[in-house]
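These are the structures, in structure tokens.
Rule-based calculations on the coordinates, nothing more; no lab input. Here the structure is a predicted model, which means the values were calculated and not measured. Cβ atoms are built from the backbone, for glycine too; each structure is taken alone.
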Structure 1
Amino acid sequence: MRVLLTTNEYPPYVYGGAGVHVEYLSRELAKLTPVEVRSFHDQQIDEGQLHVRGIKMDTTHFAGCPQSFVSPLKALSTCLAFVGQGISDLEGNAEIIHCHTWYAHFSGILAKILYSIPMVITVHSLEPLRPWKRDQLGPGYDLSRWIEKTALETADAIIAVSRSTRDDVLRLFNVEPTRVVVIPNGIDTEEYHPVHDPAAIAQFGIDPNRPYVLFVGRITRQKGLYYLLQAIPHLDPKLQIVLCAGDADTLTMQREIEDMVQELQTHRSGIVWIPKMVSRQTTIALYSHAAIFCCPSIYEPFGIINLEAMACGTPVVGSAVGGICEVVVDGETGFLVDPHLSLDPPHDPVAPARFEHGLADAINRLAADPGLRERMGQAGRDRVERHYSWRSIAQQTYDLYRRLRPQRG
């Protein structure tokens with residue numbers, strides 16, 4: 001059975017958890033069946049049963065439209081090109097199309113209509129729960145919502161990366177519950193493991209002999225970096241704060257965060273900002289040397305970064321939202337802090353100061369107790385080894401494909 005995966009992100013062009021997911025899933029699936037990945041860039045990879053073909057669209061023909069429209073229109077154009085290539089190669093016809101993020105969903109809709117093959121969608125996030133994307137896309141956000149809604153309500157099967165995401169899908173869309181299954185994200189524990197590499201962190205001005213709390217993520221409202229920055233004045237002064245944060249949603253947000261960090265640095269030493277996404281090996285070193293990892297997201301369907309930190313033996317202080325609650329065991333592998341989000345858009349904390357103090361209190365509790373950090377770090381490592389193997393996740397996904405295949409008309 002040949003499988004066609006469509007995605008915006010694929011190595012070396014990965015900026016979020018969805019790209020990480022597709023990378024590892026495709027490699028494991030290719031051990032079970034032929035897999036072709038079509039991505040939004042210029043890759044051409046052939047490794048055994050895995051074939052990756054990127055399409056980099058020329059956006060010059062969008063020159064006359066507002067800049068915020070370019071991203072959604074480029075997504076539609078790329079999906080047209082995906083399907084325009086056909087669904088056959090040397091391995092035969094694709095029997096399943098599996099789409100990742102709204103950018104790629106239109107390709108699944110077209111393939112289902114034109115080629116009558118089942119469409120599977122993995123939900124990494126949901127557009128109605130990210131209303132701040134309108135700041136980035138303008139009316140293009142309405143287009144992304146329409147694509148997502150049409151695809152989810154048309155799909156033969158929907159994979160939710162957490163139970164909370166499944167609940168959100170059923171609440172927000174007209175979808176039969178039997179079509180939505182939960183298959184989580186995973187982690188390669190042979191790649192993500194504790195390392196001792198003080199030189200890798202010292203290059204950024206981090207003191208390897210002084211404990212630090214680490215943030216890794218994009219500069220977007222979803223990731224909650226603003227609330228961690230607001231919590232910094234309440235943190236133990238002995239702690240360093242390392243912010244590995246880049247790829248801002250908007251230039252305005254980039255400048256706002258820059259100004260906040262610079263202001264904090266004038267009042268406190270040990271605040272290190274790494275304004276870019278670093279290599280995987282460097283990220284593993286950052287996780288491994290951190291005393292605490294903080295994930296202050298206000299929306300997180302799964303939160304693969306928490307798995308990465310836990311695999312590196314680092315306890316997590318995370319928001320009690322979405323999939324984080326299913327990954328981090330409160331009091332065992334870290335602490336969860338309830339942000340008390342508003343039920344109305346944009347779903348921000350109703351009492352931001354309470355959330356910020358909660359983050360600071362949990363971080364300080366771990367900072368003051370090295371023994372607790374060690375126990376929680378080991379418990380986190382044990383948990384990811386037991387529950388989040390990519391081999392298991394690929395097998396569950398393949399079994400889903402096999403259940404769908406007889407439905408083809």
Structure 2
Amino acid sequence: MNPTSPPLKNTPPKFHSHSLTERQRIIQEIIPLSEEDMQLLRSPGYIPIEKFDLFSENIIGTFHLPYSIATNFRINQKDYLIPMVSEESSVIAAASHGAKIALKSGGFISDPIDPVMIGQIQILGIPNQEDINEIMKYISAHKQSLLEYMNKQDPKLVSVGGGALDITIREIQTTKEKMLILHVMVNVKDAMGANIVNTMVERLSTHLKGKIPGRINLRIISNLATHRIAKARAEFDQTLLGGSKIVDNIIDAYEYACADPYRASTHNKGIMNGIDAVAIATGNDYRALEAGAHAYASLKGTYQPLTSFSKNEKGNLIGEIEIPLAMGIIGGMTTQHPLAQLSLKILGVKSAEELCQITAAVGLAQNLAALRALANEGIQQGHMKLHNRKFIKKS
């Protein structure tokens with residue numbers, strides 16, 4: 001971390017204090033945005049209702065949520081304005097404040113991420129070890145040809161460096177019977193990957209019928225993306241946090257979350273406040289991210305926090321996050337929704353990997369800010385101050 005980090009580029013001072021119209025103008029000057037882009041921001045009815053009818057079923061209207069910008073983020077030496085969608089008061093302010101504290105030491109460092117997803121094929125009806133051995137032997141002997149078969153299903157993905165990479169076998173025992181689970185690892189490049197992986201495992205399942213013993217049942221992607229782990233870290237200056245006592249209190253709060261799943265669930269909810277908000281803004285599947293995050297938090301047998309905190313020799317707080325993030329910049333709503341496209345334009349991301357690196361940093365900043373408030377004045381003081389703004393006009 002660089003303690004003499006240069007001023008953050010493109011971020012106006014006291015951005016929150018400007019009027020909504022002024023904030024839109026400032027963002028237009030920074031990015032810059034076209035008049036068509038600006039019309040999306042000015043009008044909540046930017047998509048014809050007929051188009052929404054294609055997105056989901058039984059449409060009778062639309063439901064609008066606030067679209068905001070978090071500031072002060074420097075990630076891997078690049079400055080970002082972060083589009084976030086959240087109805088919860090203080091989320092955007094907290095993320096921006098956490099990022100501002102990290103900025104003094106150079107911002108966030110996010111590690112490279114492999115865009116590898118797992119597809120699962122469930123094989124039932126294999127009561128004896130001979131059949132299990134036969135399946136394992138077949139997969140081992142024909143693995144390369146099976147990978148080639150799957151990659152023929154998506155030549156475009158293969159042409160850009162993606163595709164099926166490996167097949168492994170897991171043996172699990174349920175209360176009913178023993179099952180074999182095939183894991184197909186697929187490099188999905190800049191997509192989230194659900195459609196890619198589901199297509200591959202469904203076609204592989206058809207291809208395997210009659211070639212191996214047993215009955216194939218489920219063929220589906222796993223949202224526990226253990227090969228697509230996002231890691232980010234930052235140094236938070238103790239003076240900006242409020243002093244050494246606050247640093248110690250935050251570490252004590254982290255230790256509390258490590259020992260108590262009741263606290264860990266709320267700790268991780270604070271992380272997901274930021275991650276979900278970025279996911280919604282960019283048209284990504286926040287339900288899949290939630291499922292994967294909480295499953296990952298439980299892998300060690302007890303539900304654990306997805307961030308960790310410690311103190312360095314300078315007395316500053318070191319925060320780290322480790323979380324599976326399956327996000328894309330192509331396909332699905334990221335391609336269909338105009339505001340999701342605008343979010344990617346504001347971010348200036350060039351790959352799904354970069355989006356995941358940004359999102360991990362936002363989750364860490366969000367969590368840090370919540371813990372700092374909890375360890376000092378309490379969460380309600382700042383939260384309720386912003387929350388009560390909703391009711392001023394009504395009263």
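Quick check: 21 is what I get for relative contact order in percent (Cα under 8 Å, 6 or more apart), calculated from one of 1, 2. Which structure matches?
Checking each candidate, the match is 2.
Quick one: percent of Cα pairs over 29 Å apart came out at 50 when computed from one of 1, 2, so which one is it?
2
Comparing structures 1, 2 by Rg/Rh (Cα atoms, Kirkwood Rh), for residues 81-240 alone, which one has the largest value?
Top value of Rg/Rh (Cα atoms, Kirkwood Rh), for residues 81-240 alone, among 1, 2, belongs to structure 2.
Given a value of 5.0 for distance in nm of label points 7 Å out along Cα→Cβ at positions 33 and 265, point me to the structure among 1, 2 it was derived from.
Answer by label: 1.
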